[in-house]
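K.L.:
These are the structures, in structure tokens.
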Structure P
Amino acid sequence: MLNFIRKRLSYSETTLRIGGIELKAIIADSFIKRMIGLMYMEELPQDKCMLFKFSNESALGIWMKNMRFPIDVIWLDSGMKIVTITEALPPCHKILCKTYYPTTDAMYIIELNSGFVKSNGITNLTKVAYPNE
């Protein structure tokens, strides 16, 4: 059912810069888009990521239910400062899946292909720029 809904949703995109790397960001800015996220997608193109936008900072958890590939996750505060980085989260095909949380409240989440963080030397000091904010 969620895969059926995902295929019918219309997502906007923007440019996101993480360090010196520019990516096309698929924007998840509604409850249903954030809930589905990257579920059921076979792959994420190397030049893309998913940007989850929330209206305020909180303990934003994610899980890997119905994912088909591992991802790196970056949580950011309202000023687009990285607060937590988690690498190589594995897909979950069980009924109950682990939920991953940032170490402090966040307002944005970026989901990237697994290995992006390591191969690009991303740290909590890396600058993230989102031109529409």
Structure Q
Amino acid sequence: MKIPIEKKEILSTGRRKTSTARVKVISNGKGVITVNKKPLEKYFPVLDHQAQIVRPLRVAEMIDKVDVKVNVTGGGVSGQAGAISLGIARSLLTLEPTLRSLFRKEDLLTRDPRAKERKKYGRKGARRRFQWTKR
């Protein structure tokens, strides 16, 4: 008799710039990554973004052991990739708490706080001044 293996679903959130990613990691999967109901390669055609998203799975050596479903909104492609990476790392940490030191060393658990600075009044942008004319 075959014992059914329990499938665990872990939900977590990752953020970067103005992007928010809701990540669902399903244990005992085959390594399928879906972003907004599209395959990873279709949603992120740039290889650098794909590598950034898969990095937490590679570090944890779970690339073909879990399935990942992502719903990401806001921001641009780069911000979304960073948000997904953080979300996956947090989910894997919930699944396997012993990975914390490994993820810390690889800087996968730190939320990147950099965001666009707001425009100030009396300025052309955040810091740029209007052009000065003598006459």
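Every number in this text was worked out from the coordinates using simple rules, so none of it is lab data. All figures in this text were calculated on a predicted structure; none of them were measured in a lab. Cβ atoms are built from the backbone, for glycine too; each structure is taken alone.
K.L.:
Please compute distance in nm of label points 7 Å out along Cα→Cβ at positions 37 and 125 for structures P, Q and give me the label with the greatest value. Walk me through the numbers on the way to the answer.
P.N.:
Details: P: 2.9; Q: 3.8.
If we compare distance in nm of label points 7 Å out along Cα→Cβ at positions 37 and 125 over P, Q, the biggest value is for Q.
K.L.:
So, one more: Given a computed value of 16.4 for Kirkwood radius over Cα pairs in Å, which structure among P, Q does it belong to? Before the final figure, lay out each step's value.
P.N.:
Numbers: P: 14.9; Q: 16.4.
So the calculation was done on Q.
K.L.:
Out of P, Q, which one gives -9500 for helix-only ellipticity at 222 nm (-39500 (n - 2.57) for each DSSP H run of 4 or more, over all residues; to 500) as computed from the coordinates?
P.N.:
Working: P: -3000; Q: -9500.
Answer by label: Q.
K.L.:
Consider the structures P, Q: one of them gives 33, 30, 18 for Cα extents along the principal axes in Å, for residues 45-116 alone as calculated from the coordinates. Say which.
P.N.:
Working: P: 33, 30, 18; Q: 34, 25, 20.
This value belongs to structure P.
K.L.:
Have a look at P, Q and say which one yields 23, 10, 7 for semi-axes √(5λ) of the Cα gyration tensor in Å, for residues 61-100 alone, as calculated. Walk me through the numbers on the way to the answer.
P.N.:
On the way: P: 23, 10, 7; Q: 21, 11, 8.
Label of the source structure: P.
K.L.:
Which one of P, Q has mean count of other Cβ atoms within 10 Å over residues 69-76, as calculated from the coordinates, equal to 21.8? Don't jump to the answer; show the numbers that get you there.
P.N.:
Details: P: 21.8; Q: 16.9.
Value 21.8 for mean count of other Cβ atoms within 10 Å over residues 69-76 corresponds to P out of P, Q.
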